[in-house]
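Derivation of every value follows stated rules applied to the coordinates shown; laboratory data play no part. Here the structure is a predicted model, which is why all the values come from computation and not from measurement. Cβ atoms are built from the backbone, for glycine too; each structure is taken alone.
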Structure 1
Amino acid sequence: MIIVNTETIANKNITKALGLVRGNTIQAKHLGRDIGAGLKTLVGGEITGYTEMLTEAREIALERMIKEATSLGANAIINVRFSTSQVMQGAAEILAYGTAVIVE
């Protein structure tokens, strides 16, 4: 599966657009991460617990988007984007979306 964040794929011809595909997940904060994050805000720097959580969430959303594109018969996804939103206190949604296509 070819995945790009552009409208075209170099040296490939898009023969058919199959439509929007997406994948998402909602991740909640873990009490242990919250305590560590609270302490980290006092001294500054990266909050690695949250970085790891969001990295994992992006991978899950990406895998779900690929699964949907595969079920449509796509061999590529163009215009891939990620979005995030807070759905409730302490929980965020990660959404991956793009256009499933067939390329030659």
Structure 2
Amino acid sequence: MTTRTKRKTITFLRPFLLNDVGRTLPAGEYEVLTDEELIEGLSFPVYRRVSTMIIVPAPPPRTTSIELLAIDPRELQAALNRDAAIQEPQEGSGASLVPEP
């Protein structure tokens, strides 16, 4: 199977919690990696998501380390929505990280 990895940087303006991480993460920029595999046999290229991961700072006392953790992309989108709801609405906001099925 052919696979590809997409990278996206997301920004949280406030601390947030993801159940898959199990702790509150500080506000800031985070890199999200999405692995997708090609669905073969179609007349046009179609990819399906097989995993979503986030790079986060390791818990104390390892302040210079990072972790790559598998997460539920719907939970990440919900956390982004909560963070955006607290902010003033901005022109062009509302982009979705999770594609519609």
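So the values come out like this:
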item: Given 1.6 for distance in nm of label points 7 Å out along Cα→Cβ at positions 26 and 58, calculated: source structure among 1, 2; result: 2
item: Of the structures 1, 2, the one that 2, 10, 20, 22, 16, 13, 8, 5, 2, 0, 0 was derived from, the read-out being P(r) over Cα pairs in 5 Å bins from 0, in percent; result: 2
item: Source structure (of 1, 2) for helix-only ellipticity at 222 nm (-39500 (n - 2.57) for each DSSP H run of 4 or more, over all residues; to 500), computed value -4500; result: 2
item: Value 12.9, calculated as mean count of other Cβ atoms within 10 Å over residues 18-25, assigned to which of 1, 2; result: 2
item: Highest-scoring label, criterion being relative contact order in percent (Cα under 8 Å, 6 or more apart), among 1, 2; result: 1
